[in-house]
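Below you'll find the structures, each written out as structure tokens.
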Structure 1
Amino acid sequence: MKSPPLNGLYAFEAFARRGRMTFAADELCVTHGAVSRQIRQLEARLDVALVEGPKNRLALTEVGLALAEQLTTAFRIVEAALPAPADPSRHHLHVSCLGTLAMKWLIPRLPSFHAAHPTVQVRITESYLPCDFRKDAVDLAIRTSASEYSGDSTAFLEQFHGPVLAPHLLEKHRDVKDVLAALPRLHAQSYPQSWEEWLGNFGIRLDPSPHKRSFEHNTYMIEAAVAGLGAAVCPWAFVMSDIEQGRLAAPFGFVATNTRYVVQQPMGRRNPAALQFRDWLLEEGRNTPGPPPVMSAI
């Protein structure tokens, strides 16, 4: 028989020790449904019943009780064998994040997290690839809901997008629609379909622009828009500070997309700092102001 999945053993042991699915889910930083699913998969792999009774009053079977006792002992032995951190009063947290979101939204807000959790040392690294928590030394990953991930994922920030440009360019046109027809359209190589998706979400048609300028990163594209090199379609979270400071204007406003920014975390890892960071992200997302109204009618 193949070895049973470790996540299932973690979930079952936590339920057996805590007595309720919700308590086990809180400890493992996953959903109630995830714990239930892991236990069912473990039962299927072992071909035995580990719990019984109605969903709101589940109890351990005789086999489940014997397994739980052995698992708790085994996990305590493993925990005792692990080396203690150099400074047990501090917690280290590695967060993988989309580069522009980290620069424009996450890092400017980090002081509030450090003020609330001074013992947590946060390391931010940039990545756009799917996060493999089994191979990468990462505690949390921040991606969009469009990214592939089958584990625990929590949405914390809505995504809006719209075209932005240097404010002085608007002075040359009375009709704001003429602006987009006259200016080069800026693109980021990481998201070349930005204009096509925005036009579909906004519900207007524009003739294809003969002038296009491409940049490797969103941050380069945003700075190009600030410099007056053209107009760029950007997420609101990327340009909100530039608009507030008057470096960019958004004459068409911003429309909602079908995606959200999400925080992903692995199954089974018990990192209290990760849970604190996830809760902080949810709070910051709720407190992030929405996009401004449209400056001009089309």
Structure 2
Amino acid sequence: MPELPEVETVRRGLAAAMAGARIEEVELRRADLRFPFSRDFAKRLAGRKVEALQRRAKYILAKLDDGHILVLHLGMSGSIRIENAKKAETPGAFHYGRAKDAAHDHVVFHLSNGKIIIYNDPRRFGFMQIIRAEELAAHPLFRQLGIEPLGEDLNAKSLARLFAGRKAPLKSALVDQRLIAGLGNIYACEALYRARLSPRRAAGSIARKDGSPTERAERLVKAIREVLEEALAAGGSSLRDHRQTNGELGYFQHKFRVYDREGLPCPDCAGKVKRIVQSGRATFFCPACQK
């Protein structure tokens, strides 16, 4: 599943193409993705101007001029490409070949500026919904989401308050979307490695008894921000099906220090990267230098 840097990369690409444009037509080439489309989905979007593209956790939010929000989630394999109405192209050199099976082009947006936005999703775990802007925060998709890992709300004090007293493993707490929204498996592993913290240690161990942050909390917040910002600068990690909106791959995967490197030497010590399973997800870490 695309993680926060990948989703933010897609959002930025969409913002350049969609913000300020009007949606002239929406083609639905099937009745559903992960969920069925509302009966009037295409009709409600036709003629609407896109005022802005935002993100909340792993959701892309297109703010419309009628007070509604078009919510897009990429699911496991969803990707978006932008084409020109006069000439279809996906600029950029590919590191891996891009699937071009039009059978998976499920939703097509035709814009007033001549751009065509195509949503492709072979596994169909993504979805789109239209929600009133004032109802967004209370909507079931959003009401339990935690703080944004790149926002001002995440700091050592807030992280310590969230994790204080928790006996769950630190890695499991980091990927709990009710605590931190959008921080996924890959970047939790990488942040813990940079902070030199074991994914097995209790989440509450980064806070003192009074809930104030320890030095571990300071290191972890710094590592979270650094790894996400570096991934954004690289255009996302582009694991499996993910691509940027212009068809190019992100290249942060070449900078992974522990993720998906089981059995390989630790970049910073004589240890070897180990893989364990936590909460049903693979965790990669160096037992020698992460304590």
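Readers should treat all values here as calculations from the given coordinates under stated rules, not as data from a laboratory. None of these values were measured; they are calculated from a predicted model. Cβ atoms are built from the backbone, for glycine too; each structure is taken alone.
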query: Where does the value -6500 come from, among 1, 2, when helix-only ellipticity at 222 nm (-39500 (n - 2.57) for each DSSP H run of 4 or more, over all residues; to 500) is the thing being computed?
result: 2
- prompt: Which one of 1, 2 has volume of the Cα convex hull per residue in Å³, as calculated from the coordinates, equal to 130?
  reply: 2
message: One of 1, 2 was used to compute mean count of other Cβ atoms within 10 Å over residues 101-108, and the result was 15.2. Which label is that?
response: 2
